[in-house]
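**Q** Some structures are shown below for you to check.
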Structure 1
Amino acid sequence: MKFLNCLVLLILISCGGNEVKRNLEETSYRSSGVEQFFLPELPAWANSSPSGRCFKSSSFLYMDFKKLAANYQLTYPEMIELQAQYNDRLESYFRSTTLRFLKPVEEASFFANTLEQVRGGVRQFKLPNVKEVDVIWLDGFIADNKIAELKKMATTGKFDEKLPIMFSACFSKQALSNWLSEQNLDQVGFYLLSAEWLNPYSSTLALKPRLRVEIEKMVNHSMKINIITPDHNNLIPTEIITQ
């Protein structure tokens, strides 16, 4: 009888073990495969703009341009667009749910859909063919408490002279849109260049020690680019590369 009881117990343990193993296999993390195209996430202390003296509004995901170029033959503007659109889509998703992470299948879907859009010619940062643009460095105006100066420029028609681009190395596109609306500056018609567009890779795929965007690669090569900073401020945004 003892032998029979032991045999039954062993069978139950064996069956239970197989069930536990099966459950672990079914619930274990499965890689989406797309994480190879992302750089490690920045720690909170490094998620800032030294020149703009601000912390970023979100924890952005920066892409490995070398791997993207090697696997998908994307150009620099296309890779910048892919990263920006992916982060924007990610922020929209997180705003609509209490979750703060993506499942592997969602991650793969977000990446594939965004890649398809970019390859299909969808652009968030697409300027008309003009001769000259003004890039307004918002972080500098905020850091120097000169928002009133920025608003005066808008009311006096300063931004009507050339095509205006509002740049921030700390705001996301959605946060920047909200800020402009709160400040009653959303009617100016700014083109937005926000933190999602920055990356540590140059257009030649050289890894650099800071986040940046080579704006001349995003526009017509003959276009003149002016950086508008607060008055009496010699600082310029280190994230904007104009030549």
Structure 2
Amino acid sequence: MARRPRAAEPEVMDEPRENEDVRQCASLNAYGSYLYGQGRWEEARAVFVKASNVLPDDDVTRKNLAVASSACGLNTEAIAIFADLAARFPDEASLHNSYGLVLNHAGRLEWAGIEFNRAAELAPSEYIYWHHKGTNALAQHRTSAAIAALARAVALPGAAPACYYNLAMALGAAGETERATMFLQKAIALRPDDFGLLVRAVKIMYSWERRGTAIECLQAFTHLGRRSREVEALLSELLADS
């Protein structure tokens, strides 16, 4: 009986070096992002440098390196990388927003404002871009522009408490303390357990001579069974002064 020919042995394919580099780069980026999230910026940057040595032209790596470099105070390096990325990907709103944050961190407020404007134009339904546009305008003492942008931010879905807080600051700078106080109350309501925000907001209300509202906010915190020595001390101080 003739023997049946044995099936061919499976071939062991050598993985292309390119795939190995991609995986290594992705792994380094993930680790660097973890370190960055822990506030370990210099360590994160060192990891991103390693990733960039593996794949020098990888755009994700370059962006991560720029962000980490900015956090480490290496503004010239960060700005150069983002300038190139923004020129190559002019329609990516998140890229312009990140570029704006780096410029803001470097103190280049007017230039940062241009990038935040571009991000908001490209993605007008994203509250975070309007928030950054507004806070940048406020930092430049462009109060009317800040109010307009921050009002747009709070009108969009998912707006964070910081949007309401900063809108209050812009309105306060314009002398509209009654409206400003309302937005501070909204910020507090969105973060009811954040006693740090509560204390900061109440002190601002007090400076605006909104003592009654300030006391109500503190009492609401304590009536819900929350405890904070700082809140209780501030409440006692305001009650004694009323």
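**Q** If we compute distance in nm of label points 7 Å out along Cα→Cβ at positions 132 and 156 for structures 1, 2, which one ends up with the highest value?
**A** For this comparison of distance in nm of label points 7 Å out along Cα→Cβ at positions 132 and 156, the top structure is 1.
**Q** For the read-out Rg/Rh (Cα atoms, Kirkwood Rh), for residues 52-171 alone, a value of 1.01 was computed from one structure; give its label from 1, 2.
**A** 2
**Q** Between 1, 2, which one scores greatest on FRET efficiency 1/(1 + (r/R0)^6) of positions 60 and 180 (r between Cβ atoms, R0 = 41 Å, to 0.05)?
**A** Ranking 1, 2 on FRET efficiency 1/(1 + (r/R0)^6) of positions 60 and 180 (r between Cβ atoms, R0 = 41 Å, to 0.05), first place is 1.
**Q** Still on this structure, please answer the following. Here distance in nm of label points 7 Å out along Cα→Cβ at positions 164 and 220 has been calculated and equals 2.1, so which of 1, 2 was it run on?
**A** Answer by label: 1.
**Q** If you don't mind, another one. Please state which of the structures 1, 2 yields 1.2 when distance in nm of label points 7 Å out along Cα→Cβ at positions 68 and 196 is computed from it.
**A** The value was obtained from structure 1.
**Q** Quick one: Cα Rg over 2.2 N^0.38 Å came out at 1.44 when computed from one of 1, 2, so which one is it?
**A** 2
**Q** Ranked by relative contact order in percent (Cα under 8 Å, 6 or more apart), which of 1, 2 sits at the highest value?
**A** Largest value of relative contact order in percent (Cα under 8 Å, 6 or more apart): 1.
**Q** Something else: Using helix-only ellipticity at 222 nm (-39500 (n - 2.57) for each DSSP H run of 4 or more, over all residues; to 500) as the calculated read-out, with -24000 as its value, let me know the right label among 1, 2.
**A** Label of the originating structure: 2.
**Q** Hey, another quick one. Where does the value 4.7 come from, among 1, 2, when distance in nm of label points 7 Å out along Cα→Cβ at positions 148 and 204 is the thing being computed?
**A** Source structure for this number: 1.
Just so you know, all these numbers are worked out from the coordinates, no wet-lab data involved. What you see is a predicted model, and the numbers here were worked out from it, not measured in a lab. Cβ atoms are built from the backbone, for glycine too; each structure is taken alone.
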